[in-house]
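Quick note: the coordinates plus some simple rules give every number you see, no bench work behind them. Quick caveat: nothing in here was measured; it's all calculated off a predicted structure. Cβ atoms are built from the backbone, for glycine too; each structure is taken alone.
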Structure 1
Amino acid sequence: MPSVRLAPHPDTRAAWIDSLQVEVAATPEHGFFLTYSLAGDLARLRLPPPAAPDRADGLWRHTCFEAFVMGEDAPAYRECNFSPSGTWQAYAFRARRQGGEAATATDPGIACRAADDRLTLTATLSAADLPPGKRLRLALSAVVEDSGGALTYWALRHPPGRPDFHHPDAFALELDRP
């Protein structure tokens, strides 16, 4: 399974971030382990306070790691948000930005650790929470908030214009279902 590098949106660069990578690995239960690794000056990173591992909306307004997953039934897809606080959310879309209702989902078991110059967040996408299809397309992304409240947007691929993780071009990683 791959390890991929996310790129900052050209309009929201953050010189204090050295890199942001995501490693994707298959789980024994046919889902995915996602490991996000942000390297840089963590003193400049604003993190939400720890919270109970529960669902919450609006996580993308602060530091948040995301996975958008589309199956063979495209244009339907799921959006999963993972906060370093331990909160999370999953949404179901019928097509690009159509729908967005909270989806039935399994707690992703978020674990977050900061050490020296690296923040690592792991989360699990359960097989039951993946869309149908043998082949999946993923849009991996992150919103990173600095200590002054400015947001930067990171993704595998950015379409032209404003940051848009829902854009079809953002679904740049193709994988066989585990």
Structure 2
Amino acid sequence: MILSDRDIKRYMRSGKIKITPCDIKEQLKPIGVDLRLGDTFKVFKITHKSHVDLAEKNYEPDTDTVKVHPGKTFVLHPDEFVLGITKEYVELPKDLMAHIDGRSSLGRLGIGVHSTAGHVDPGYRGRLTLEISNIGKLPISIVPGMRFCCLIFETLSSPVEKGYRGKYFGTTAPGTSRINEDFRAKR
């Protein structure tokens, strides 16, 4: 069951859902809470490598971190993929999950807010990394602090036995894939 605005307010007042900072009057929508774009991005460097080897490497060194200063914008070029982060820090209980949903107004310009794995596991804590792409024909300047996506909450049939404590728990900055850790664990 998806939570309505009245349930979200009740959960936030009780501390069951924590979103900080959050202006509930501005960010609460009928079935979710708008989250704003943070000021830090991971931009992938152009490289002459033949391929991405998922098992062998951490790709953090193949990115540049770009921090956008107040009042400035980040230009997202056509066919560009970057990692961004929400301004808000989110904490979910063990009986709720959430979905990250892009805003229609941005999608109509060609901005994809999340390319895959747009769910947030029960028990997650941290700022949410956003997989941002421009599938349009023109560069688009995006503004840190703007409403960028919506978090939609869904109740589970029962609380999970073990809340999320995976490799992205406690995220505070956009980070690249850590899928290589999956392969290391199996060796």
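Work out the source of 0.80 here, i.e. which of 1, 2 gives that when FRET efficiency 1/(1 + (r/R0)^6) of positions 67 and 147 (r between Cβ atoms, R0 = 25 Å, to 0.05) is computed. Before the final figure, lay out the partial values.
On the way: 1: 0.45; 2: 0.80.
Of the options listed, only 2 reproduces it.
If distance in nm of label points 7 Å out along Cα→Cβ at positions 27 and 43 comes out at 2.7 when worked out from the coordinates, which of 1, 2 was used? Write out the running numbers ahead of the final one.
Numbers: 1: 3.8; 2: 2.7.
Derived from 2, not from the others.
Looking at structures 1, 2, which one was relative contact order in percent (Cα under 8 Å, 6 or more apart) calculated from, given that it came out as 31?
Here the read-out was taken from 2.
Can you tell which of 1, 2 yields 15.0, 43 when Rg and Dmax of the Cα atoms in Å is derived from it?
Working through the options, I get structure 1.
Can you say which of 1, 2 returns 16.1 when mean count of other Cβ atoms within 10 Å over residues 99-106 is computed?
2
Out of 1, 2, which one gives 0 for helix-only ellipticity at 222 nm (-39500 (n - 2.57) for each DSSP H run of 4 or more, over all residues; to 500) as computed from the coordinates? Can you show the working numbers first?
On the way: 1: 0; 2: -3000.
Considering all the candidates, the number was obtained from 1.
If you work out mean count of other Cβ atoms within 10 Å over residues 35-42 for 1, 2, which one comes out largest?
Comparing 1, 2 by mean count of other Cβ atoms within 10 Å over residues 35-42, the maximum is at 2.
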